[in-house]
Structure 1
Amino acid sequence: MYYSWGNQTYRNVLLTLTSFVFYAWGEPIWISLLIFSATIDYFHGLMIERYRGTIYQKLPLISSVFLNLTLLVIFKYSGFIIGNLNTLLNTNFSVPKFSLPIGISFYTFQTISYVADVYRNEVKAQKSFLKFMMFVSLYHQLVAGPIVRYAHIAEEIENRKLILSDISEGINRFCIGLFKKVCIANVAGELVVNYMEGNHVSLSVSEAWFGVLMFAVQIYFDFSGYSDMAIGLGKMFGFHYQENFNYPYIAKSAIDFWRRWHISLSSFFRDYVYIPLGGNRKFLYRNLLVVWFLTGLWHGSSWNFIFWGLFWALLIVLERLFLGKMLQKLPAFFGHLYLLFFMLISWVLFYFTDLTQVFDYLGIMFGFGNALFHAKDLEVVIVNHLFWLIMTFLLAVPTYLFVQRHVRFLPYIEMILSIIFLVAATAMLVANSFNPFLYFRF
């Protein structure tokens, strides 16, 4: 129906209604919060445009940031704040029990970035309420990103074209993302449960490292798989979203890693927090700490996420002070090894919300556990999953770029692989129970 209608307005209506149904299917109550958030920022954009060049221009921006962050604090962080106040002050305030609205962190940042860009005069305020609501609610990326900025798709909101090659590329990209999620991330998730959940008393050093390695596989393929599906679906409907991952596990430093991982979030904090605070020009290390504190807090209302963010801040500060220059003088292998080592440690911080479990698991990884070398079961697991591990490695590195340069008839290979990926993912979906995306919780 979407493709048969030549009228752009009809397509916008259909896409908006479909997105509402998609969101309401899992969160029927919180669709009202999404509409409310979008509505207030639609009018904030119009107010900035109306009062541009006057002393009142900044008021809608301040109001937008305040209202959006207030909603985010109420629904995502109120329990964390009140719980810590109770501990600190020895009080007994009741903790509100909200179910976290799916995707609130993503669409809140999208609407804030829209208002900020209108204020900077980088884009014109959207006059059509329907088009703005479609931008906020696009189901392709609504619940788990990437964070799509209005400026990046403003032209396509007004005049997008449906091109057969885009639709074909979109289908291929969607199939790759589905395969990543179902056949890589879900399998890794089962291994994570075996090694990182429950009692760690009998866990050996090698099993502990393997467990967190599998979590690194799970979270990367889970989130990049969703991003691939979102980008693919976007292309099918005429939208070109920016890339969200660029093979982060081949990075050679923490700075390099965060240029490749969750690019839409990193660029958001760079453009709307880091640079306005002074960027590299003044108070560099303060700015880095603020950004990484907020990055950790964005991921969840728990201290482990804050420490996870500050852990990366410390690495980046050290690299800017001296470590980066040292790594550049060494062969690239050592940079990769350094990044993978500290990245795996960071994923332990990310995985366990209980800090006691964080230290217990890190202790086992570094030889302070009871079962130091026992790993016979791990050998069996690796042998049984050998083909899967090889395939996972090939998908985590730029194999496709190599093939693209050196293999002829690539479109036919892509088509065959897409069919294989789709059939394999569908078979596993039918056989296994539901396994939601990790980033739904953020």
Structure 2
Amino acid sequence: MLFQTWTFFLFFAVLYLLFRIIRSSEGRGFLILFASLLFYALWNPWYIFLLLWIITADYTVVYLMERYGRRKSILALSVINSILVLGFFKYAGFLSDSINSMLAAAGTAASIPRPEIILPAGISFYIFISMGYVFDYYYGSTQREKSWFKYALFVSFFPQILAGPIGRAAKLLPQLRLFRTPSPDDTAEGIYLFTRGIFRKVVLADYFALYADKIFGNPGQYASADLALGALAFTWQIYFDFTGYTDMARGIARCLGIELMENFNLPYTAKNTKEFWARWHISLSSWFGDFVYKPLGGNRNGRFKESRNIISTMLLSGLWHGAAWNFLLWGLIHGILHSGSKLFSGIRIIQRVPDAAKRIITFILVVFTWIFFRAENSGDAFTVIAGIFSFEWRVPAAPVVMLALMGICYAVHWLGEYGWMKFMERPAARGIAAAVMVLCVLFVSSGPVSGFIYQQF
């Protein structure tokens, strides 16, 4: 039940009506929990038991830590359980394929069967939401939620369960306990965010996908310009696809009086890849920073170990994104760029480079790394890169409208960075923008409904 479908509109309309009729916070909590579990079960009812297992296991782990102390041995129960669940559903196929490739390279006829498993929707997100609560309690950053039902609502809250943001207990649980009545400002902001999100997804992301999918579907038949523009098209596709989902999720939650965290902050105007990750998928970046990078030692033990910790964290981030070598390479490249930007940031000649130049260089590097993220496999990624640097010239097949739209999107990024888009905070400007976005959505919405990229993770 995707957010941009009439089925979801009907689902949410009924839910919102019942939510406003029910006055007690307890009653509203049970209603949203039921709706969240129903929302998830409509995709695959059997996987609701997996979700409930993760919820119950981590709820029990925190109970044990409250009773017997914040022990690493108890924390390990949650970590092992989460790794086993993720490992089985998400990485078993990748592991078996890698083993079979090594056996074939060694000249052995033996092989192991590849498990055919349907990946549960949003599994990486709700496991990280639940694990984040366990880690936060272990480090003393949040209190234990005594009600299993409230905790189950925190993990399964339907706006964020499929693709985030990855909610943190200290901010989200108090709101879910209270469930205040939404104010008119909440409703207005929620409608605006949802409208902006559906516009970003249906009008922008799906349009850029037409060209990106064509190029990456058969990269060997295209020349340099088309391959480079295909990478650029995917750069904007994934941005608008993911920010579109986040906007819709935040808008839905806001209509219920709940504020989810901001997940993006003009990432394509970052001055280096370190800053890029402080602006892109902020909830995931902060999760890895708090629960992987810092426990590894962070920046406390010298530059070499700091670089090791950064690269290790980014490798794990790549593996989280997908069970394939191209995702690991994507994470490794970002780790090298990230650690390199920290190592060389103090050099005087780099400090003299204008910020505008740094932003453009970083954007080009990010576009390059997206090739590994989008390619079907690492072989296709290297085919795209080799094709770009072959400098084989042919007139690109890219639509002129798409090229103009890319320029407009990048210009808006820069305008936002330097504060020229603040007029969009005014109610009148938002009202006009929302009306225009609705008209655009209605104009292009006759095609098939496509899923969100990050739902695959």
Structure 3
Amino acid sequence: MLGGRRLAAAIAAVLGLGTGAASFASDAPDSEASEPGADVGATARPLTAEVGVEWAVGTHDGDSQKLELRIEPTLRLDLPGNFQLGAIGRLRGDGFDRLEPGAPRELDVAPFSRPVDFGDRVAIELRELYVQGKIGPAWLRAGKQQVVWGQSDGLKVLDVIDPQDFREFILPSFEDSRIPLWTLNTEIPIGATQLQLLWIPDSSAHHLPPQDGTFAFTAPRLVGPRPPPGIAVDLRSPDLPDDGLRDSDAGARLTTFWHGFDLSVNALWHWDDIPIPYRSIDLSGAVPTVVVEPGYRRTAVLGGSASNAFGNLTVRAEAAYTTRRFLPTDDRDDRDGVAQTGELGTVLGFDWYGIPETLLSAQLFQTWLTSHPAGLLRDRIDTNVTLLARRQFRNETLTIETIWIHNLNQGDGLVRPKVSYELRGDLQVWFGVDLFYGTRNGVFGEFGSDDRVVLGFEWGI
């Protein structure tokens, strides 16, 4: 397949599938450390931990996709001068090594942000490490952290600051699938408005599954056109930006409350996290070879969000315009196999709480390309709809929910029923099913043979 693993990164631009659909399972998917102002020191227990185990079994072949143990210690300390220290680590081990067979090659993550691997199945990662506090009227957080923009669930529009780990497609939660970045993050009050400024000297990009991984991308619209018979492919490693100062990203956000609406205006100047699959033809050898050299390019994201509650109904909207999006093309007259266009992403969401202990949510996502050059492997307008039904019982200890994501263009999608039960305040168990449907040419349908049953528990220590 032309471009193989690296070309698959186009998924994030094509559909905005930059988050875990499992994030529907929580109204607040972000970690406590995600937003400035969180009081990390206000606890009698500075060191806590979460231990989780999740077992996923394929329904088609009965083989286990993973048996994962996850341990996440969290440290929260008060420092002199009314500052606080926050840190989150992660030890993750997998008994089957099928999501990323062999030793992981995380060349798309900056060296100082990568996990430390012990063999093929165990990795230790520093998820977050920061100092935060007030300096005059401003709130400052400096260090490795998640920064969350936007309010959409399941799919991303504005939440584009932190790159994404796609080792399990979009199935993990927001918090687990983001790749935290080393960031200087400050918020400054200006009357009734908050100004957030970001400086990000961390060049980490999306992490993609290898070609032999369970959730390796194969849909042509994501990985590009297949080479003709007799043509070899030389896929090279991406050239990640590596100058911390010159290659830094920068962002700004204004937030305010106006006549019942929570509003934001957002701007981000950054290296796009999607590697661009530049290709060329090498005729010097005995066999013609397509050479694919993934690269990264600067782009700007301009957008905003709005939300308001009208009785039992909450309405949410987001928009984000990406000034330069580079997509693979099968136009034989295109010398480098890449076409440039702008892209507008939007989402309109409705959350209804009119039935006690129940949430019904619907969202409409669309991406629009400002131009549609010959050979592009996706439609100019691409549309996804998401539906969520969640009901809680037994004093909110038992939760039953179903999530549905459907792509109108390809007619494929994902359905995720799930039951979770809180045995006690620090122990939760769950059972769920992840069902894909559609043709193998679809973003979701390509995983039609990877349906699975999931069992898990999480214990807070």
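Here are the numbers:
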| read-out | value |
| --- | --- |
| Structure with the greatest value (metric distance in nm of label points 7 Å out along Cα→Cβ at positions 61 and 365, set 1, 2, 3) | 1 |
| Comparison of 1, 2, 3 by volume of the Cα convex hull per residue in Å³ - largest value held by | 1 |
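Every number here is computed from the coordinates shown, using simple stated rules; none is lab data. Everything numeric in this text was worked out from a predicted model, so none of it was measured. Cβ atoms are built from the backbone, for glycine too; each structure is taken alone.
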